[in-house]
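Heads up, there are several structures right after this.
What follows draws every value from the coordinates through simple rules; no lab data is involved. All values reported here derive from a predicted model rather than from experimental measurement. Cβ atoms are built from the backbone, for glycine too; each structure is taken alone.
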Structure 1
Amino acid sequence: MSNELLKELISKKYSWDAFSYEIKDIVSNKKEEEKTLDLENIDTEKALTKSEEKQLLEIEKEYNEALAYVKDTISPAFMKIMPDKIKINNVFAKTFFVYAYPNYLEWNWLSPVINWDTKFDMSMFIYPIDSAYIQKYLKKRLVQLNSERSINADKWLVNDPAIDAQIQDVEELRAKLTRWIEKYFHFALYITVYAESEDKLNKIWKDIETMLSWRNVLQKQAFLRMEQAFTSTGPFARDELWVYRNISTGWLSTTFPFTSSNLSHDDGILYWVNTHNNSLIIYDRFKSENANMCVFAKSWGWKSFTVKLEILRALMMWIDVIVVDPENEYKALVDVVWWSYLDVSLNSSERINPFDLPLSLKDKDVKKWDLLREAITNLIWLMSLMLGKISATEESLIEKALITTYSLKWITFENDDLDHREVPVMQEFFDVIETMDWASGIRVRLEKYTNWIYSGIFNQRTNVELWEWLQVFSVRDLWDNLRPIAMYNILNHIWNKVRSSNKKRILVIDEAWNIMQHEDSAKFLYWLVKRARKYNLWVTTITQDVEDFIASPQWKPIVTNSSIQILLKQSPASIDAIQNVFKLTEQEKYILLNSWVWQGLFFAGTEHVAIQVLASYYETEIISTDPNR
């Protein structure tokens, strides 16, 4: 039999009877073409000639051989049936059945099992029961319960509240059945799990036992009935275990497996469309326990478009937004809403002095001199970025030089009146370093920021102000080695300003991998993400270079402190890293690889939904990053 014919047979899915007829038809047609034998015209009432009989025998032989080959192809090499499991080739399988349910089942209680990231088969069998039969049974049961309560009363025994509860349940169910509000069913639930080893199989069993037991749903292993249990969870629609419980319509509806998350608040902003059920995602991230957000996508994956859409809609809710823009992508948005766009570069006139003191905090228990202590700590982090790796000795020298520099402006730890004091600049710090012994290495590396190619950008007093509503800091025109330093300086300036007042704000850090590639700036970002919640500031980090982002040891606390994640279209090169970080299922991995650029996944706490980013025509015109528009 030809390989093409076998491929044609295997590619089709039939029942065994239909499969047999299909094979017979195809083989017969092949023989008709090859031997030009017209079988339809054979008169079966007449005796066949020897030639015709021989040809029919050859066709029947080929048919039987083909049928045997197909069965061997799709069936396993062997099955070993043991009392507590089945071994199919090199895979072990074990089946469980549910035998008890609690009095109350919450909606979608099967969701953890259905969304379980492992191989398993689940079967549900639902058998409707005639209402007259169940009414007769319930009447009999009610008589038994009342009789038991009367006997206890005659014996002067204390009333059993369990009996009263059962009587109430039976009467309520009888009333609902009479009014056709409820119906009664037999419900059977079987689960078969698979693993490559017995140890892993037992571990999966413990996991599913834990998931169900904490909801008081009890299950047992189908001991000594593994063959029947395996058949019951196969695609045969046959229940061979017959282990079921009585259940009403209300409780049966909670087992409906085809459910999806619905992320919608009574207020908030319109985010996107839930592609699971085409519902709108109206979400208020400020009501979350942790509203920090991470956005991951490949280049040209609509990550900036998605975040700008959120910004535009958040502005309409009078939420302040601050953006660190590395690629000048937010200029068009600022031009439309008419607010502040600050260009931070060597040729720009906007400057931020890294020696600025933090504003007085709204916390009453914070001492004034804590502001100076924190400013010096942040400057030591900044110096490690500007000078490269610094030793413990150099760090001690820098700390002494910073204290001396501030003291020259009458800013000391003993002085508790720091408001409206003139702060030093980088040049004054450099002058102090020049007078210190053993600081020649620091002076050589620092000089380019005061006297040479980088002079000016970090060596002047602050002449920008954080206004309300929308503020964008652009670092596009900075060289790559200056960009992380400038972004750190900007973030520190933003942090010093926003924590002095309690107002809803969103801080967007685009291309966050620029900060994550340096240990000290990555630590500062983690520190900012962790503490921002206290001051009603929520941080959104955006990145396309996942490998560079997770190369830093600080990536995990930043992601875990961001309860909202958006994953848009990913490249095959980075999908494995994304799957490992966010523990994606195979289905979620498939979505990220095969979706369009405006589609992806939206995680809010434990809720995972597939989304589609939709914007109106006017919104698209404002926020689009397409250079051809």
Structure 2
Amino acid sequence: MKVIDVILDGVVNGVKSLYGFETEPGQVTWNLTRKDFEGDYTIVVFPYTKVARKKPEDIGRELGDFLLGEIPAVARFNVVNGFLNLVISDRFWVDFIQEAYADDHFGRQPSNGKKVLVEFCSPNTNKPLHLGHIRNILLGWSSYKILQAAGYEVVRIQIINDRGIAICKSMLAWQKYAGGATPGSTGKKGDHFVGEYYVLFEKQFQEEYKAWQQSEKGIGILADKKKPEQTGEEFFKAYKNQYFNEFSALGAQAKDMLRRWEAGDPDTIALWKQMNGWVYEGFEQTYAALGVAFDKLYYESETYLLGKDMVQKGLDANVFYRKEDGSVWADLEDAGLDKKAILRSDGTSLYVTQDLGTAHQRYLDHGADKMIYVVADEQNYHFQVLFELIKRLGEPYAGGLFHLSYGMVDLTTGKMKSREGTVVDADDLIAEVIADARDSSQERERTANLTAEEQEEIIRNIGLSALKFYITKVHPKKRMTFDPKESVDLQGQTGPYIQNAFVRIRSVIRNAPAFPADACREYADLNPEEKDLVNAVYSFPGLILEAAENYDPSTIANFCYSLAKSFHKFYHDHSILNADTEAAKSFRLVLSTVVSKVLKTGMDLLGIDMPEYM
């Protein structure tokens, strides 16, 4: 039991014993003591003035005396107005650090018997992964690691969007313009190779559309349909999709390819498999570079027909209704949403149809208690609708659905657009942060005695740490701007700064002579910097549970930074190996070891490795 829980139980007993008033631990108001007062935990006693019929200061003193006599961990107290500040004994903290030192799994919780699915990445097979995917991947991966540390069994899921008109655009462009080129013949990574043809399709389409706008047909459409307040440019920008569907030669060819794919045409299927295969090879290289993997892959080409049984179930239960044209709808207005189409009039599926089916299939496959969808906030409404539909269908997994919605990522140069080829590819970004880490490492020259291979691995480690930490330290819901140069700053709130604290500790421990860890039991006068470190370590297991409950890796990222910052200050202000007494040296070595263990675990939860040297 945590010491605050013991204290809260003590307050409940004290209030009953002193004033005959019964309360519960959850009703006791408490805080961590402010830095400008002595104490570790503060109990707010104002709520008891009416039942005690005494001044807050008197209640504080009486309750403090009661806790001092009942709880050995409480060393002393002070009262400031209506606030009872409790000081936890140094003996308690020293014993705790010794326990953490002996616990190889400190912070990680035992199994809670529950299973969670985490879906993340979910790319399209018409382009390479980009910066936005990186944020998705890192949020998904760190959520998996944190949930696992909190005691869950976690299944990492990916649904690959491997069909549809966008995929056919890449296929058509390759057919028309590639001349038989392949990733092997061009020396290009497979996903980059295919992505170039997606961009090329858009370029050719824009040229076709621009020419059409000057044609007799285009001029006639403009004159007939343009609103008075619109310019010609504004009209044609808004009209682009209609042009693609009704007049575009390239659009007609792409749609014909999609029809042939849906009909199972052997040549079309063969081309589709070939180009998707190139993309998958490229994706796997990027996943390997980021250190991520998946337990189960679902493919949209296999799931897009799922959900029709769910539609029928909804119709039978009067959750859905059918219109005269045959389309199926759900009225969600009473939930603050809208009337939502579930099935087209021709019987074909919509995205929400297949998502209904996929959610149900996953439950049948895995029987999970929770399903987490890591998807950008552009899809907030979609998931509100999906979860409401599943709830109304009465599915047993309805209460365990969560959309981990995250803000988009911009660069210092602005937004990215896939079709225009202005995205920042994930591979290029990874290479850039590693290059920045290499430049920084050359400036420090602290790894000159290592082999070239060892140096390169450390540089790669630092670069990936910079990238991963910079993204995970931001609360998922916030839109963010990524700055590669800033991410590798050793003096900023960065991954390398935290790694540097770990490396510093490991260096101290390597240089320390053998010492008896139990000698620190004789240390009984913690200084403020040691107390800060101990308190931070003590909070770590609870923060893992908090991060898991809120699906928020930034909780762990910012904790790691704060702990590293506290250690750097402690290291600057106090000697470890030349401490005044053997007890102090032993305690500081044990404390430093525990801090390094917590930093290593915390950063591992973000997918970040800790190097021994920098």
Structure 3
Amino acid sequence: MIGYAQSREENVAVRDPVCGMPIEKEKAKFKTEVRGRLYYFCSEYCQRRFLERPRIAYFSMEIGIRSEIPTYSGGLGVLAGDVIRSSADLRIPLVAVTLVSRKGYLKQKITSEGDQLEYPDEWSPSEYMDSPPQTVTVKIGDRNVKVRSWLYEYQSLTGGIVPILFLDTDVEGNTPEDRGITDYLYGGDERYRLKQEIVLGIGGVRMLEALNFNVAKYHMNEGHSSLLTLELLKRNDMNVDKVKNLCIFTTHTPVEAAFDKFPYDLVQELLEEEFPVETLKRYGGEDRLNMTLLALNLSKYTNGVTKEHMEYSRKLFPGHHIMSITNGVHSYTWTSPYFRELFDRYIPGWANEPELLVRVGPIPDEEIWAAHMKAKAALFNFIKERAGVELDIDTLTIGFARRATAYKRATLIFSDIERLREINRKGRIQLVFAGKAHPKDIEGKRIIKEIYGYMRELEGEIKIVYLENYNMEMAAKLTSGVDVWLNTPLPPLEASGTSGMKAAHNGVINFSVLDGWWVEGCVEGVTGWAIGPPPDEPVEESKRRRMEIEDLYNKLKYLIIPTFYDRRDEWIDMMNNSIGKVAYYFNSHRMMQRYVTEAYLL
């Protein structure tokens, strides 16, 4: 995946960034320098459009654009990266705004006993991007804090370019405390987080203006950036209707307790000079400043990230018109080199029209299986290098990799060790885990340690490996190299999830609880298997948990293992369906086309 990103940047043909027309630089009549970069155009019209056309400003606390730039913690940031990739491919005029997070999220080490150790994941923005000379100022408490930006441009082979602004307070003249505001992604206490959200929301709007971006709409990816609505209110004479028509809000959280909320005494201390608290209470809630509520109240278009999540959000916020646009992943990025080559031969044009993957049927079974085995071998070589564990290429391999936190229930498969042993006697299995726990998530760290305990308990029977320091590069190898992708969230806490979509692009079969996107993607026994009853089935919660465990073990023993080992043709049919009935739809090109027609063009 990383090689793909680099090749797109280093070897891209010179194309008009507006219309995509190939251009010979030496013969180009129209060119212009903007923010230190030289661009070429096929016509005066495209040149003018590039300089003047309105853009969508996409705000996200985290963005995962490449593994070496660790400004993401998980699904939210990786999704934002896919938004940028698809927008560049489709030449959607987007500009993204995030924080520089100089010390990253965390670099994970795990001891032999399973204890997670965290270290800063430091990186230098100057190695990857330039910093324009313009700075802006935001008032935080009694101090003026200067903010600069780093400009990174993601360019597609289609010619489309999406600039990404990484906001940075490590600026000469700021106090040491203020210089560290943009250091850690999701670090510090409430005070630190609110300062970050002031920089992102208010500072981001000001930086776009300072850099002469013509912004038509502001798209908030989760509530972290919703203070931008305050800046827009000030600029529009407190006209709420005008601000609503400028704002789009995507919520990713299905439970009220998880929304960012700040006490008003802290808000008053840090934000009073920027905006009166009385007005904040009118739009952000009376008791605490609820960033999700603030965004909902000041956005014309709001959406959840699956149909199921839309329904939960409507219950949490009755009276709000919340729509749904189901998430997707960037098809080319998350397809292994082996399947890319296969799709290139049999489905030309699939990379920029991933809906063409519906035509996967005629690809011979033996070629699909050969591509999968190459991806599996690449993963196993990676595991041997990283963890020193040698897995068996012919053994059914189950993958589970995501943020280590309680609701993901990474240990559900270990609920009954004796049954798991019995299943392994029926047909051998091996398990690959990965995922980081937030430094303050004690339960998440305990889960990692517990998995290490099961590794010791089952040593010599079931091979289990836990890969440390999960990142985008590792995710690409895992989602393409295992045979089954396991997902066991506690419903309704998985608003969407996207790792299973990545797996489907590589013919890997999903085995998941019916939550988030899998409610829409699962056709039982055709595209994969469900664990437990559907979310709308009226079942008492303790009974639902028992049903999930029974389903997990029974389907593994009586369906998955026999199909994998004894009915290979059926297995490959399901791999084919993963691509042609799942990947063709659950991609970020389809997602972004929905945003354009339903939100951006309104």
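Figures for the structure shown
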| item | result |
| --- | --- |
| Of the structures 1, 2, 3, the one that -10500 was derived from, the read-out being helix-only ellipticity at 222 nm (-39500 (n - 2.57) for each DSSP H run of 4 or more, over all residues; to 500) | 3 |
| Cα extents along the principal axes in Å derived as 91, 66, 50 - corresponding label from 1, 2, 3 | 2 |
| FRET efficiency 1/(1 + (r/R0)^6) of positions 155 and 299 (r between Cβ atoms, R0 = 30 Å, to 0.05) derived as 0.00 - corresponding label from 1, 2, 3 | 1 |
